[in-house]
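Presented below are the structures under discussion, each in the form of structure tokens.
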Structure 1
Amino acid sequence: MDSREFRNAMGKFATGITIVTTDHEGDTIGMTVNALMSVSLDPALIAVSIDEKARMYDKLQKTGKFGISILNKEQQDLSMIFARQKKRDREIPIIRQDGIPVIDGAIASLSCHVRETAKAGDHMIFVAEVTELNINDGEPVIFFGGKYRSLE
């Protein structure tokens, strides 16, 4: 099996789209991530998987905290900006939640503190405790088969 075939198979699993954000050396940085899962309810834990080639890889290990913003369908362009598929053409609506940057208007935002990391192949899995969250109305942007979708 080659990596393209594996990627195509995993593309058959529909996911929501999130932006992972953190502060690094006075700047807010972020990236688009669809590898997110809840791990535990008590305590509230989530896990994200970050490629070792991503610029966030080392930075998340240093900062130890990050925000997760689950995007609504009107924020698809933000996903494309943070994935570097589209040039940044406007100010990114960042707010602070528990002192951590998140995207304003996301259907859910989570402030997270890293509790554990685990190296898994060419990725690092960050298991983090959710310290604060916010929920808004809206429909998510979905990713399936290599394309953005919306709920119908």
Structure 2
Amino acid sequence: MKFAEFHVGQVLEAGPVQVTEEEVLSFARAWDPQWFHTDPAAAEEGPFQGLIASGWHTCAIAMRLIADNVLAGSESFASPGLKYVKWPKPVRPGDVLRLEAEVLAVRASRSGKALGILDWRWMLFNQHGLMVLDLEATSLFKLPS
């Protein structure tokens, strides 16, 4: 989507995507090697009663859905960061996730540069309708001069 296509209150949807056990294990082994992400047998006895995906893996899934379904072909070039990130429920192997992104603010930079600023809330839900990710991001777009 182009920056001009975003408007406050808009809700964009993407997915579904199914999370496999191999993806959970592979991501965790590479980037978040805690036992409840990497050892299915130990995780069964842990506080989550089973293997769960890293929260950072959950964020990566959301980023992929946004990049492929919303930002592809746009003028987006960077993000200065997130206001918050929360993982209200864990993601488990076999979960089917869908994304909703709500546009909170759309504005031009006051710096005089040809820069568009988008504030939006990304929410991932599993197949039971439970929220597994809630974050608020800012994205920057290069606009024509």
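Each of 1, 2 could give helix-only ellipticity at 222 nm (-39500 (n - 2.57) for each DSSP H run of 4 or more, over all residues; to 500), but the derived value -4000 comes from 1. Among the shown structures 1, 2, from which was the value 12, 38, 29, 15, 6, 1 of P(r) over Cα pairs in 10 Å bins from 0, in percent calculated? It traces back to 2. Comparing distance in nm of label points 7 Å out along Cα→Cβ at positions 67 and 107 across structures 1, 2, the highest figure comes from 2.
Sorting 1, 2 by FRET efficiency 1/(1 + (r/R0)^6) of positions 3 and 75 (r between Cβ atoms, R0 = 25 Å, to 0.05) from high to low puts 2 first, with the largest value. Looking across 1, 2, the calculation of distance in nm of label points 7 Å out along Cα→Cβ at positions 11 and 27 that yields 3.1 traces back to 1.
No lab work stands behind these numbers, since they all come straight from the coordinates. Given the structure is predicted, the values throughout are model-derived calculations rather than measurements. Cβ atoms are built from the backbone, for glycine too; each structure is taken alone.
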